[in-house]
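Listed below are the structures to be examined.
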Structure I
Amino acid sequence: MKVKPADKKMSVDDPAIRMLFRHPNSLVATWHIHQDWKKRIEEMFNIPWSDLPFALRLYDITEREVKEDGLDSYVDYGINHESGEWILFGIERGRVYCVDLGVRMLGGRFYPISRSNPVEVPS
């Protein structure tokens with residue numbers, strides 16, 4: 001499944017995630033996944049929606065874009081499948097972040113569903 005970058009045109013039914021500055025030490029990510037997409041994701045993994053191990057992957061993109069080459073700087077946050085927002089702590093001032101909503105399997109493999117807009121944390 002391909003990541004849908006925030007800057008590309010998306011339909012209202014596509015998975016969508018956005019991130020906002022909340023506090024100098026935290027950001028908030030909010031997302032929505034339409035029912036049709038939930039069914040597609042269940043079929044892709046052959047796992048019921050409620051059993052999928054969802055995660056947010058927060059990337060520090062201050063000095064480089066996400067390249068998925070093993071050198072990206074990121075932190076994973078396990079999330080509840082019923083949630084539509086999550087507060088992300090542990091950020092640093094003066095850095096730029098984006099976040100992927102995805103599924104992280106037991107072996108650590110991450111399957112992104114949607115990518116947020118970049119957010120710059122004030123210094």
Structure II
Amino acid sequence: MTTRAAQLRRQIRDALDDAKARDVVLIDVRDVAMFTDYMYIATGTSNRHVMSVADRVIDRLRERGRKPTGVEGMEGGDWVLIDYGDVVVHVMREQTRDFYNLEKLWAEGKRVAERK
């Protein structure tokens with residue numbers, strides 16, 4: 001049986017893939033974060049691509065009746081955060097991702113291997 005959270009993760013991953021986001025990582029942070037259960041971290045090749053990827057995620061999930069509780073960073077396109085409660089999506093330019101290194105920051109979380 002598929003849970004709502006698993007469906008949400010699959011819908012987000014499909015949207016990220018459709019938008020050609022690069023280096024997509026899913027981290028299970030249930031044991032180390034109080035504000036969310038999972039984080040997607042993805043790379044866009046430019047500011048425009050970052051915003052396009054974020055738009056694709058938001059639009060695709062809105063089509064399925066899901067609205068984010070918050071979106072930050074759309075005006076700049078360097079790093080966009082989309083909060084769906086159980087899942088937070090970070091879409092970043094490569095330089096920004098390298099600088100902030102969220103994978104290292106959340107290294108206590110578990111990387112989730114996803115089926116394509």
Value 0.90, calculated as FRET efficiency 1/(1 + (r/R0)^6) of positions 23 and 71 (r between Cβ atoms, R0 = 30 Å, to 0.05), assigned to which of I, II: II
Origin of the derived value 2.3 (distance in nm of label points 7 Å out along Cα→Cβ at positions 55 and 79; candidates I, II): II
Structure responsible for 35, with relative contact order in percent (Cα under 8 Å, 6 or more apart) calculated and labels I, II on offer: I
Which of I, II yields -11000 [helix-only ellipticity at 222 nm (-39500 (n - 2.57) for each DSSP H run of 4 or more, over all residues; to 500), calculated]: II
For Rg/Rh (Cα atoms, Kirkwood Rh), for residues 31-94 alone computed as 1.04, the structure of I, II it came from: I
Identity of the structure behind 13, 47, 33, 7, 0 (criterion: P(r) over Cα pairs in 10 Å bins from 0, in percent, calculated), options I, II: I
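Each value in this text was obtained by applying a stated rule to the coordinates, not by laboratory testing. Owing to the predicted nature of the structure, the values given are computational and were not obtained by experimental measurement. Cβ atoms are built from the backbone, for glycine too; each structure is taken alone.
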